[in-house]
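Chemist: What follows are several structures.
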Structure P
Amino acid sequence: MATTQLVNPFREGLQLAGATHPVQLIIFGASGDLTKRKLLPAIYNLVQANLAPQAFSVVGFARAPMSDDDFRDVLENAVNTSSEVRVKDDAALKKLCEHVNYVAGDFHDAAAYVKLKSQLDALDKRFNTSGNRIFYIATPASLYGDIAAQLHDCGLTTPPEAGSFVRMIVEKPFGRDLESAKKLNAELLTYLREDQIYRIDHYLGKETVQNILVLRFANSVFEPVWNRRYVDSIQITVAESLGIEGRGNFYEETGVVRDVIQNHALQLMSLVAMEPPTTFDARDFRDEKIRVVEAIRPILPQEVDLYAVRGQYGPGSVAGERVVGYRQEQGVASDSITPTYAAFRLLVDNWRWAGVPFYIRSGKRMPKRVTEIAMQFKDPPHLPFRKAQVETPEGDVLSLQIQPDEGVVLKFAAKVPGPSMRIRSVEMDFGYGETFGSVDASPYERLILDCMKGDQTLFDRADGVEAAWALVDPVLKQWESQRSVAFPNYEAGTWGPPDADALLARDGRTWRRL
């Protein structure tokens, strides 16, 4: 009898994607923290691993007055102090420094962009980068539109040569609500095409996040049970033990929903819940992700208290160390109602997931740093053992551990040795570190490399960003209209406010112990 060959949508994606092209990488906000901690070490790693193109240059642009040599010193210090640098290679660092330059200027000053263009034209000839340019905008989102307009006005959004390209990477949060996201999209699309815009969410660059797709679609054992017939519920946790790390002014304007839920958590949910894409190209993959977010049942203003919980940490103890509450942090108002914790109960109104609740939570000052997706399977309909001899099993769980201990754990029931029929939960544990060694590549390496290749698969599209904002906007507006909140409502070093436990208790469920 003939067998049916299942279509593997990642056949093309599992092969090495297209090669990189000669390119100039221009970093706006080059003197900032993101550039020093993440971008420069990632660029160095690409050069050291011979993944960057041979014809390649980096140009920093920021307000801070620096010479080329000063910026090269910043690069060297970033590489020498970063925990994300795999191999300290003096020859690779020297080679990269020879291809690094800096332009000082104000983001709103037209003359600075003329100066930048002149420098880029000269460096293009010097390093033979064929007119290809990537602008990495590592600035607050409020500057994205202005920077795009200035680049357009001085001719930098138009490829200088036939066959060359201009691309722009922008960081999250992309807007602060649906209205501002739509406005920002409209501004960027005034000067750039959608295929030139790369909206980055570094979570999608994590190896363990991408492995969700391989686990689902490259293993026929999982996909048949990945639906409402077998799955009881799904929990997604993005927990941080850290506080706001001196970023009070930023966090007061952002909060946990804008910082994590609207992007990272919904990205994880869409990967878990999406339908198999026809191919692993950018269009098909992003279409399926967006369909998930659009299928999530909206939370109406009158339902917010039923399906969403907010919290703010007070003083407490984390890892044995006493810490202050959020309202005592520098830059935070003494009566702030900015949430540092949020939990949602979401339903996906489609055939695969109808009736299966997705519980999402994220918070600061949790007992530990952990990101996990846990799929709780339904109990067996009948246990054919004599009830007097059977202990109630805890249920089967597939746990996808994103950080810090990357891996996959399957918990299932097994018989305890002995004369009676006793059942205990046991685990099959796959750890990335044990199998493959350390998970080396940082998310920024993967995503910068993908942009060099012109691969938008792991980047957000305009309609995807807007769909995510449309979901959380009503909740944020309802919360912001209710200013008399009893904050703080959870102690630092605990798993959130009591209302978060009640959110699941109403369904007869509890949060997982992590």
Structure Q
Amino acid sequence: MTPRAERIAALETTPFDVVVVGGGITGAATARDAASRGLRAALLERDDWASGTSSRSSKLIHGGLRYLASGQVHLVFESLAERNRLTALAPHLVEPAEFLFSAYRGRGVSPLLLKLGLTLYDFLALGRSARHRTLSREALLARERLLDSPDLLSGALYADARTDDARLTLENVLDAAALGAVAVSRIEVRGLRKDSSGRIRGVAARDEESGRLFNVSALAVVNATGPWGDRLRGQDQPEAPPQLRLSRGAHITVTASRLPVKQPVASPSSDGRLLFAIPFGSVTLLGTTDRDFAGSPDDVAADREDVELLLKAANAVFPSASLASSDIVATFAGLRPLLAETGKNVQDTSREDSVTISPSGLVTVSGGKLTTHRRMGERAMDRAAVVLRRHGREVTRSATRTRPFPGAPEKPLPVFLSEFGRAAKVLGLDAEAARHLGLRYGRRAEEVLALVAEERALGDRLSPGLPDIAAEIVFAARSEDARSIADLLARRTHLFWQASGQGAEALPRAAALAARELHWDKAGEKAAVEAYLSEVAKSRPF
């Protein structure tokens, strides 16, 4: 990405076709889609890329098996199609995985219904993944002994995928920029600009780092602010009723030694949701809750009740683990911007997306899920094309259906990882660190390795037991638009929710490297550390 000052100058001087507000997965995908059509696009984010819900998911790319029970067959079909597409276009970030599903006496679905549901799931996948296999109780326990409980009846093995949600969002942003979009974080949209006829002509913005106000001109504005969507709609139509129902999804990570699951596990919990237990190196991720949220989206965090619900659900699935709050490494929570539906409880509310156009021309994209982000971006721009054509701007079809993501290796992933591993070994990196870099950055890992070649100390690990290296901090600040320590440790790397002490051991080194790259003085470095520690404190309600 070009220097931030140059991007801000471009925001002020370019007559854009479309301005996308919101740098989560939906906004990033919309900007990427717009740029793929040759449109002059801008993407504005108030904080960091994926700093809201898009870095706080269960980190799955999946069809949504449980949505079949509520009749959302079309959503599952589309999700499975997008899952297949993402595994091909971003193989370094979207990893196919086998999931274990456990069936119980007295809760969840019966073994027969489970088999019927998974058979339909296979059918909707159109043969693009391995078919499910039914497992006896003994076969299930042979794969995962921790599932042993008196109520366990049987289970199944089925295919889905897992991802790095924050990096998937970032690669959408990077690709949008590569296609010509101007993407700038730490820019708050303060209002919508309209002409004398009441049509939207851009936005009023504020640079959060300098405090300077300026205008961005555009023929169309897309509201992709997720949980904040009603705020921007309210600026356009103060009389409009809220469109969203916010649901808080909380997660916890526990040390892998306390819950050493061998592969992802999905199990029914007492409230009807699925509990996912997903191994992520040094930790196991447990999630998620689905609870109505009525506060400000700015203040979302897991609370004590979330933690207790997740621990209770996990201990029902893995009785021998006897997990307690002392086993927790970190918590995080995000808000699902669901479309409000009268008479439904939050768990039955549809996960379908919606794109609307207001009389003034504001395009609002809402709902949806991480898996379908590319399709949501495409749909949003198909509707924005209606606004653009009013101004005589022709819009071509999206090119994102077949466009690889920036890190996608040109060779098959195993071949790429093998070759990269040999190159990394020459510079003193072990196999674990090399594989970690190859999967996190794909072919862009070669740029990280080049930093180690210039300064060998950047090959040092940041935290004991984790493969993250110091060069990643430099690379994130220099090439991935990281502007704070939370950007570095919570989203560019995952020390926030993987490392013991949530990155406390890595903090001095990371802060010093960030200060060097971002030209912080001592006071600035101290303030950045304190801001990160404040984020850590918010994530510990137990």
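Chemist: Determine which structure produced the value 19.4 for mean count of other Cβ atoms within 10 Å over residues 486-493, calculated from the coordinates; the candidates are P, Q.
Modeler: P
Chemist: For mean count of other Cβ atoms within 10 Å over residues 254-261, find whichever of P, Q sits highest and give me its label.
Modeler: When mean count of other Cβ atoms within 10 Å over residues 254-261 is computed for each of P, Q, structure P gives the biggest number.
Chemist: Given a computed value of 0.95 for Cα Rg over 2.2 N^0.38 Å, which structure among P, Q does it belong to?
Modeler: Answer by label: Q.
Chemist: Could you tell me which structure in P, Q was used to calculate mean count of other Cβ atoms within 10 Å over residues 166-173 as 27.6?
Modeler: Working through the options, I get structure Q.
Just so you know, all these numbers are worked out from the coordinates, no wet-lab data involved. What you see is a predicted model, and the numbers here were worked out from it, not measured in a lab. Cβ atoms are built from the backbone, for glycine too; each structure is taken alone.
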